[in-house]
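Each value in this text was obtained by applying a stated rule to the coordinates, not by laboratory testing. Please read all numbers here as calculations on a predicted model, not as lab measurements. Cβ atoms are built from the backbone, for glycine too; each structure is taken alone.
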Structure I
Amino acid sequence: MLVLGTPAYFIASFGPGMALADTYWISGANQSPWAIPLYVTSLLALAGLLGLVIASVTRRHRAESAEDPVPTSTP
């Protein structure tokens, strides 16, 4: 959910920013002091999510390679 904060913020603020820029001939750029912390939080959440996915895949791969490839059951 935190990863989607930045795209949601962009989608929600692009239209009003563009409307202000077109109406008043200003830049319409982001002036919120909370934008940078939101970007950093989203980036860190994405890095954490990728880390969890990589750790899970690595753990699964190690578990599969540690299994005995030849069954040792006797009749």
Structure II
Amino acid sequence: MLDAELNVCSEGDATEAVSLIEGCDPPPQTVVLDDTCTQKVLDVAAQRGVEVVVATGDGEYVKQPTSVQVRTV
């Protein structure tokens, strides 16, 4: 989890991304995952105001929030 100045504000296992996003205060601006981005990660990121999610791949999204950019590497 990175803030607006790209400082690390929280880190942990990719499998715990949802709870890390929920528990990060203030909310991160960017989330970097060493995993596939899931629908649940996108939903929580949108609720918390995350702007960008960087992941190793795209999951299958039923509905992709327009407020969150997903970038894959």
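Annotations
- At a computed 0.96 (Cα Rg over 2.2 N^0.38 Å), which of I, II: II
- Computed 36 for relative contact order in percent (Cα under 8 Å, 6 or more apart) - originating structure among I, II: I
- Winner on mean count of other Cβ atoms within 10 Å over residues 16-23 once structures I, II are ranked, highest first: II
- Structure with the greatest value (metric distance in nm of label points 7 Å out along Cα→Cβ at positions 48 and 64, set I, II): I
- Source structure (of I, II) for helix-only ellipticity at 222 nm (-39500 (n - 2.57) for each DSSP H run of 4 or more, over all residues; to 500), computed value -6500: II
- Among I, II, structure where distance in nm of label points 7 Å out along Cα→Cβ at positions 24 and 40 as derived comes to 1.8: II
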